[in-house]
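Every number here is computed from the coordinates shown, using simple stated rules; none is lab data. Keep in mind the model is a prediction, meaning the values are calculated, not measured. Cβ atoms are built from the backbone, for glycine too; each structure is taken alone.
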Structure I
Amino acid sequence: MLPRILIITPTYNERDNLSELVHAVLATAPHAHLLIIDDASPDGTGALADALASRDPRVRVLHRPSKLGLGTAYLEGFRRALDEGYDVAFEMDADLSHDPRYLPRFLDAIADGADVVLGSRNMPGGGVEGWGPGRHVLSKGGSLYARLILGVSVRDLTTGYKAFTRRALQALDLARVRSNGYAFQVETTYRALRRGLRVVEVPILFVDRRAGHSKMSRKIFAEAVIEVWRLRLDAARHRL
């Protein structure tokens with residue numbers, strides 16, 4: 001039997017990208033369900049999501065009252081995946097930077113025994129298109145910084161294209177995950193590693209968004225810098 005798959009896509013002002021994303025995801029993974037979590041986008045993304053859902057039962061929408069952050073959106077999606085009996089939950093950006101054509105590659109890795117699969121930009125076969133030098137330094141430097149402090153070998157700790165098995169979600173202790181921005185990706189992967197889960201990287205080509213604006217901010221970046229040290233301290237105190 002095919003696994004039950006929930007692909008979780010948080011949105012904020014992604015109206016220009018959403019229709020194309022939904023079409024591509026469902027064409028590549030026709031047996032999956034797509035959960036769009038919209039944080040009251042002022043550009044009408046939520047209304048478009050409702051229209052897409054009305055035309056296809058595989059699309060679901062969760063509306064939130066304000067911009068509450070990426071991490072809390074994924075946590076809500078993960079809880080729904082557990083409550084509704086899904087076998088695999090994906091994280092995927094709505095801006096088309098995460099190409100749905102890689103979904104089968106993730107599922108193959110899970111079929112081979114992975115608990116968590118990361119779409120890696122920092123391994124042979126992976127990469128980034130459309131970034132300037134500053135974004136490259138920020139991304140690669142952030143991942144290297146986290147790797148060194150946490151003492152892990154994962155090459156792309158900050159990737160946001162990920163898949164978790166049901167077993168992995170149950171092991172993560174979602175109620176204790178506290179990061180909400182850039183650091184959320186580091187924290188969930190580090191928690192998985194600390195629990196002895198099998199984390200596998202597969203190469204992806206990340207293509208910078210064609211429409212809309214990046215949600216990265218100085219506040220989000222600062223949270224990541226501090227949170228890595230908190231994770232290291234919690235691990236030393238056996239609190240993870």
Structure II
Amino acid sequence: MPPPLDDLCRDLALANRILYDQQIVDGLGHVSVRHPDDPALFLLSVNRAPGLVRRQDITTYRLDGSAVDPTAPRPYLERFIHAELYRARPDVMSVVHSHSMSVIPFACTATPLRPIFHMAGFLGAGVAQFEIREAGGNTDMLISSPYLGQALARSLGANSCVLMRGHGSTVVGASLQQAVYRAIYAEANAKLQLAAQNLGEPMFLNAEEAQLSSDMNDGQIPRSWALWVQRLGAVDVDA
């Protein structure tokens with residue numbers, strides 16, 4: 001690979017490890033990034049637990065979910081989440097799908113996930129809800145076809161986060177680092193909101209506060225990314 005793409009694959013492997021270290025994913029969940037040279041392609045690991053992903057596991061996929069390399073190992077069943085969000089949203093450069101535990105209660109109740117602290121200001125623009133029964137009836141809850149991926153993309157709309165009833169959530173970002181940040185802080189916000197609701201009616205950020213906070217935080221993501229990478233220690237992403 002040319003060095004810039006090789007570096008991006010390494011960052012994607014690190015993103016998988018960071019999300020595992022931050023307890024956003026476990027053996028399941030995945031993160032992708034749009035190909036920097038061809039918007040009709042994206043990079044995603046083969047079917048491997050996020051905490052074990054290495055640079056060599058990163059594979060290039062088309063927007064129909066097929067691997068560019070026909071000999072590539074088994075893919076994730078839910079690669080269509082990534083494929084269809086990239087197809088529907090040209091502005092999206094990275095996608096994270098997870099089952100982080102504190103977010104799930106908001107996916108299966110009428111209580112909206114709203115920004116309760118400045119680190120989650122990006123939630124102020126709205127959090128979408130996806131009901132898979134409306135698209136596919138009774139299913140195994142997985143987005144395992146282009147049709148279901150398209151339905152998820154319609155639910156996401158212009159938002160940065162969509163909650164998936166009985167399943168988890170998906171966040172998108174303008175960069176790999178931003179998508180990872182949003183996945184981490186969507187979970188952090190959910191924990192705080194659940195705790196605050198036990199004390200009384202939470203006071204949330206208003207729309208302007210949320211936007212100002214989001215804009216400010218976007219400029220600080222590299223600082224957090226550097227810390228998250230350092231926390232990993234000597235990892236074998238290049239093995």
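Some notes on this structure:
- Parent structure of the calculated result 15.1, given that mean count of other Cβ atoms within 10 Å over residues 148-155 is the read-out and I, II the choices: I
- When distance in nm of label points 7 Å out along Cα→Cβ at positions 28 and 140 is computed across structures I, II, the figure 1.0 traces back to II.
- Winner on mean projected area of the Cα convex hull in nm², for residues 44-171 alone once structures I, II are ranked, highest first: I
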